[in-house]
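For reference, the structures are reproduced in the following blocks.
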Structure I
Amino acid sequence: MVSFKKKKWDKPFSEKIVRRVKRIPTSDLTVWADQTVYELSRLLGIYERLRTPEAMKELLLSAEALHAVIDELDKRLN
């Protein structure tokens with residue numbers, strides 16, 4: 001009997017984000033990174049005004065997405 005154990009996920013971003021990022025063509029990854037940086041800036045402004053847990057959650061999700069995009073770009077180019 002073959003055992004299929006799921007590997008422990010040790011990345012600072014979710015597997016869901018990684019699955020989405022892997023579908024982005026390499027030529028579009030820098031565009032996505034640029035858009036995510038813009039979104040991070042916008043969300044940081046919202047967090048500074050509101051200081052709510054929801055605003056922080058959105059900010060963290062956007063930061064995770066940027067990290068995943070840059071990580072994927074690095075993998076593809078190296």
Structure II
Amino acid sequence: MQLAEPLSTAFDRLEDFMAIWADGIPADAVERLQESVGIDDETRGLFAERLARLQPDAHSGAVLLGMILGLSAATG
């Protein structure tokens with residue numbers, strides 16, 4: 001399976017989203033972005049719990065961004 005094209009598209013979508021919020025992204029917009037790829041409250045809880053066990057010093061925002069990009073590319 002070729003992933004370069006869907007991943008590039010996912011980055012394009014994220015860049016478009018971020019361009020709208022030049023002065024900072026409000027929390028509700030971040031939640032909507034997460035929901036657009038299926039991340040809900042239950043998923044956020046699981047993510048926080050499992051990441052803390054797997055890699056306690058990880059930057060959760062960066063990992064979550066990677067997850068959003070991956071899910072966006074997969075669901076393209």
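Derivation of every value follows stated rules applied to the coordinates shown; laboratory data play no part. Just so we're clear, the structure is a prediction, and the values are computed from it rather than from any experiment. Cβ atoms are built from the backbone, for glycine too; each structure is taken alone.
Numbers below:
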| quantity | calculated |
| --- | --- |
| Ranking I, II by distance in nm of label points 7 Å out along Cα→Cβ at positions 22 and 38, the structure that comes out highest | II |
| Relative contact order in percent (Cα under 8 Å, 6 or more apart) - highest-scoring structure of I, II | II |
| When Cα Rg over 2.2 N^0.38 Å is computed for each of I, II, the largest belongs to | I |
| Answer label among I, II for the case where distance in nm of label points 7 Å out along Cα→Cβ at positions 14 and 30, calculated from the coordinates, equals 1.4 | II |
